[in-house]
Structure 1
Amino acid sequence: MPERTPKALRRAIAEDAPHLLPDFDKHWKRAIGDTYDLGPVPAFMARWWCEYAIARDPKLDAHVTDLQHRAAEATDIGEAKALLDEVARIRYSTRDLEPGE
């Protein structure tokens with residue numbers, strides 16, 4: 001993981017998960033750049049830290065995508081909830097990753 005700064009995270013996304021870059025930049029512009037409000041930066045970093053942590057690992061990214069697709073197609077609410085709970089658990093686990101991990 002990169003340093004926990006927007007600039008370092010953007011650079012890491014550009015190098016390792018460039019498909020995320022347009023959304024990252026669009027979100028930055030809308031939430032911070034256009035408003036000149038730094039208040040949302042912690043929430044922005046939390047979201048994109050997780051997105052990058054998952055996207056940098058192709059197996060994990062595929063697993064999360066599969067879980068989401070299966071949940072969307074599930075006809076049983078319990079099954080859909082269990083699948084989405086697993087996605088949430090994975091996403092939550094990425095928040096504690098430290099730079100260099």
Structure 2
Amino acid sequence: MILKVDGAVLKIPLHEIIHIQSWGNYVKVFIHEAHYLSAITTSEIEQKLDKKLFIRIHKSHIVALDRIVKVSGGQIELDTGVILPIGNTYKRELLEAFQ
């Protein structure tokens with residue numbers, strides 16, 4: 001994935017992306033031990049991602065499906081220990097994809 005970050009253009013391999021968080025008109029893209037802030041909306045970045053690898057779980061969060069270790073109640077846990085909320089709108093699709 002190509003992202004514009006601080007006036008530079010970065011190429012981030014999709015398999016390195018753990019999750020993406022909305023930050024106003026920006027997104028934070030989290031990879032191992034780092035994150036990047038890019039001037040793109042969550043909807044715009046969602047369209048660039050492979051739907052077989054990533055899923056939107058909340059209006060503010062997109063995650064890599066293979067990084068989810070637990071779905072419990074209204075939240076998920078990633079293999080990094082990060083816990084994120086699940087939006088009601090996205091819950092059914094997430095449960096179907098996680099099985």
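To test your reading of the models, identify which of 1, 2 gives 13.6 for Kirkwood radius over Cα pairs in Å when calculated. Only structure 2 yields this read-out. Given that helix-only ellipticity at 222 nm (-39500 (n - 2.57) for each DSSP H run of 4 or more, over all residues; to 500), derived from a single structure, equals -21500, which label among 1, 2 identifies that structure? Derived from 1, not from the others. When distance in nm of label points 7 Å out along Cα→Cβ at positions 26 and 82 is calculated for each of structures 1, 2, structure 1 gives the greatest result. Looking at mean count of other Cβ atoms within 10 Å over residues 10-17 for structures 1, 2, the greatest value goes to 1.
Can you spot which of 1, 2 the value 13.5 was calculated from, given it is mean count of other Cβ atoms within 10 Å over residues 18-25? This figure was derived from 1. Here relative contact order in percent (Cα under 8 Å, 6 or more apart) was derived from just one of the structures 1, 2, and that gives 18; the source is 2.
Read-outs: derived from the displayed coordinates by stated rules, not from any lab. Values in this document were obtained by computation on a predicted structure and should not be read as measured data. Cβ atoms are built from the backbone, for glycine too; each structure is taken alone.
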